[in-house]
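Structures for review follow.
None of the figures in this text is laboratory data; all of them are computed from the coordinates on show. Computed from a predicted model, the values in this text were never measured in an experiment. Cβ atoms are built from the backbone, for glycine too; each structure is taken alone.
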Structure 1
């Protein structure tokens with residue numbers, strides 16, 4: 001599958017303001033500065049679709065993009081605010097957390113959540129806590145290890161294994177995972193193929 005068209009639709013402050021829940025939807029989330037916007041731009045072949053920034057916390061709303069793929073299907077990509085470090089007030093951070101949780105748990109057409117993990121680092125506590133929380137909420141998700149081009153291959157594989165091993169205490173089987181790089185485009189085909197498969201089984205609400 002290839003993406004033939006991608007356009008910005010709307011930014012919403014709450015899940016209730018999101019577009020009608022008619023098309024399959026795939027949301028991307030991760031710690032601030034994990035490379036989320038860069039990954040979305042790589043997947044859609046558009047350099048400036050999602051706004052990138054060197055400053056953590058740039059994404060503050062639920063950003064919807066309408067996608068048309070080569071099989072003529074229409075679906076949504078959603079860029080969610082990051083969690084973890086950001087130079088914002090505690091009140092703003094709480095608002096983000098409430099917004100994210102409401103969207104993840106109540107958005108009826110959310111097919112899968114792509115949780116981005118920075119492959120340059122050893123397992124981070126807030127990433128593990130977030131993933132375990134998704135398990136408790138029974139949210140379908142996959143892990144996407146980003147920035148693999150910034151590592152030596154051995155370090156990338158080691159950090160990924162350490163993360164999956166850290167989940168073993170709470171998970172009988174590790175969640176699906178992909179290795180990606182927005183620079184080298186590693187992982188693009190695999191993620192798009194996975195979305196294609198999920199689109200085929202989506203039932204209109």
Structure 2
């Protein structure tokens with residue numbers, strides 16, 4: 001299996017006293033799901049910002065193949081004045097979307113709506129649909145099912161698992177049961193005060 005994300009010995013902190021990552025490494029291959037868990041403030045979302053290039057580590061390297069991401073708040077991921085379909089079509093082909101729509105419990109009318117006309121759960125499904133249609137090598141999921149009830153959470157993660165061929169998934173979640181169900185490895189970030197990171201099988 002080829003590597004889609006390689007993080008090697010990165011360090012990052014907002015100040016000298018708040019070190020979120022100290023010589024942190026992570027490797028993710030195609031077909032793998034790894035989950036990042038831990039309490040608020042330990043650097044879970046910051047790690048994604050580093051991978052996306054929005055922040056730079058003070059040392060170390062991050063290399064990744066083509067990626068897409070799904071954020072916790074779907075309303076921040078869509079422009080309010082364009083339809084969902086228009087915004088998906090801007091970044092990827094709609095080819096094959098019918099099958100995914102059915103699996104997600106969505107209809108074509110949802111795609112033709114403005115984002116604010118949809119519920120948070122419906123719009124998050126559209127966000128996941130867009131990410132999958134982009135056919136990334138690396139899929140970043142930041143609490144992607146937080147807007148869904150438990151049954152729909154399982155349905156959506158099952159769908160992602162079914163479509164994992166050819167990509168690797170890095171998942172941020174507070175849901176330990178969800179992480180244990182879907183992840184090949186759980187990486188637990190400890191509190192900032194401890195200034196270290198532990199990887200658990």
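Odds and ends about this structure:
- Computed over structures 1, 2, mean count of other Cβ atoms within 10 Å over residues 122-129 reaches its largest value in 2.
- Comparison of 1, 2 - label where distance in nm of label points 7 Å out along Cα→Cβ at positions 74 and 130 is highest: 1
- Of the structures 1, 2, the one that 30, 17, 16 was derived from, the read-out being semi-axes √(5λ) of the Cα gyration tensor in Å: 2
- Structure with the greatest value (metric distance in nm of label points 7 Å out along Cα→Cβ at positions 18 and 178, set 1, 2): 2
- Per relative contact order in percent (Cα under 8 Å, 6 or more apart), the highest-valued of structures 1, 2: 2
- Value 2.8, calculated as distance in nm of label points 7 Å out along Cα→Cβ at positions 34 and 66, assigned to which of 1, 2: 1
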